[in-house]
Structure I
Amino acid sequence: MRCLLSLLVFLTSFFGLCQTDDAPKDFVLDANQFYGSILLHNPDISHLITNHPGGVILGVSRKTYGHKEWETDFGYPDTGYTFVYQNTNNSTLGEHFGVYGHYNFYFFKRNVQLRVAQGLAYTNNPYDKDKNFRNNAYGSHILSSTLLMLNYHKENIFAGLGVNAGLSFIHYSNANFKAPNTSTNTFAINFGLTYNLDEETNYEYLVPEPKGIITEPIRYNLVLRGGANESDVINMGRYGFATISAYADKRLGKRNAIQLGTDVFFSNFIKELIRYQSIAFPELDVDADTDYKRVGLFLGHELFVNKMSVVAQLGYYVYYPFDFEGRMYNRIGMKRYFGDKIFGAITLKSHGAKAEAIEFGIGIRL
């Protein structure tokens, strides 16, 4: 789900880890072993679920103490990097090596930690029509990957050493950049150790003075998105696409806004898929002249974090001449503001858990 979205999250955590302000440089290392199962989210990969995968998760995190306002608002999360090695114990799927940027969020007096990580992974045995035709999960060596970890987390129990144990979820996909892309999801149990590099120093959590309620009128946004993707038909080829989005948003406070808008999709891979089905599958009764364009209406939410924001949208096609993955669609991603009006965006558009494309966008908020 999301190669450049993965890169953006990775770089965001990099700048958080390497910030050069007066914030304490308080780092924590962690190492976990995991063992689990690949979930059957799609019957097409049932032949690939043969053994239990295992591996290691290594992380380095920098703690925050409220030197920036967003740190206090989100409960003083950590920023950092994660490395994951996964052996699927299946010769068809092979091994995965992933590098992620992550945030650690804390709950229940900081005894429970949620790690949200996005990154890029390398798989050593993707689909090959001659050598590995059974691997319909990954069509490329490079994948985007999402890692979620929910741990009991206790630091600095003795001489800087601590423990954590919990559950992990790891997703691998190339977001339909190259077919096949059925993807895999691993659910696992993990356990490990932590080590505080500065265990003898106690830092104070800062509580900045509140800046008051943020109020704004309704704002209007125009976004142009583009990229390239491929249908599920192997070797059909990648085609460019463009999406025009227009929406209004209303700020609900310092961190949140709601959105209502429309998308117009110009997806050339659908144009080629229509042509292919009209010739190869006459029983589907697809007219070669069917319009490939789609129009959708969506509701959305934007979470503001300093100059970054996280967007999530749920849409419905109101103009839908060709049936592709159903009328409902969703979008999730990140925006980076350059000043008060201009922003860049990297988003993943999908239908439920089925990714359609990674979108690169530039927009204006008036």
Structure II
Amino acid sequence: MRIVHIADTHLGLSAFNKINPETGMNLREQLIYDNFLASVDQIVRQRPDVIVHAGDLFHQVKPKTRAYTTVLEALRRLEEAGIPFVVIAGNHSMAKTRHTTSPLEVLEYHTAEVHAAYRHQYHRVEIGDTVFHLIPNMLQTSGYREAFDAIEFGTGKNVLVTHGLASAIKDRRLQTVAEHEIDATILSDRFDYIALGHYHAQSQVADNAWYSGSLEYCTYGEIRDTKGGLLVDLDDRSVQHIDLARTPMVDLGRINCDGLAAKDILEEIVDLISKSHMPNGGMCQITLDGVLRETLRGLDQRALNDLRSGLLDLKFRTIAAEDPSPVFREQSLAGVDYVEEFQRFVEMQHLNETQEAYVKEKGGGILRSVIARQREANDASS
């Protein structure tokens, strides 16, 4: 049997406050939908026996309407191709109580062959000669062991599908809600293959266990990660990377700003972008090393905005000359709206709608009070 393993598609994720003028939708969000459907078409051309999605199909417990319709369209294409879809709930799309309806429940009403695990318990699925053992994101870490103990191995091939952070890479925590560590003993060599979700970099954590990684770059911290899917042949246990559709994210390199004026730095920035041949809608990062804060404030914002107009996002990673610690931002320090910057940061943390709104409200309130006190102190000293 040949399976394609994908995970962490995060349908509904939006960022960068750029709007598609034709649809009125957040551009980042729309690109993720479009790339997901393009990826499904690429996978169908591989003619696998099963597609396995190891969690976080949706970005939120209560998905946006377009996120739902995108998945329903994907299922229609899989139904036409005769390919079953196996999916588990990840921490982003897992209902946080046993009595809350899961967004994955709706998918089971589709006429395509869908096998979904989302009820905080072990689910066993037989397809051909292969048994898929599904352990979704659990309410408590102990739930993984309880689910594993309930496994009934088949006489043919056995595949474990689960979502969480393998103990082998526990130092790479994503610090997201309901992130659980998976005990290494659960990643047993009795399985022919273990399809993991949650960690966004495609990587192998045991002889038979892989993270497929996310399809898209969700944050700049993932800029060097391998993205895509995995084509797995259970007969010979081969695992092959599949390059799938995604919005490009590129590190354009470092500019040594020592002794450079603002206009010189801007020329270097323009040169890097022009040489990179970045496509429209791409995301890129440039490191400004050793830049003076007053020089940073002197960068021509209108010219930078013109550069950004052809990109989905342009991020500057700045290392100030008087401060060796890197600072991430997309514009100079002049006129920065710190509350807005905080809210944009929160939007990139993969929280559900309720959590995101709460953090924005509370954190924004604290920031405003700190800024107000600082202004009062500055006025008093002037």
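Taking helix-only ellipticity at 222 nm (-39500 (n - 2.57) for each DSSP H run of 4 or more, over all residues; to 500) from the coordinates of each of I, II, which one would give -9500? The read-out comes from structure II. A value of 15.2 for Kirkwood radius over Cα pairs in Å, for residues 193-272 alone, calculated from one of I, II, originates in structure II. In this comparison of I, II, the computed figure 1.27 for Rg/Rh (Cα atoms, Kirkwood Rh), for residues 89-136 alone is attributed to I.
Taken together, the values in this text are just the output of simple stated rules run on the coordinates, not laboratory data. Bear in mind that the values here come from a model prediction, so they are computed numbers and not experimental data.
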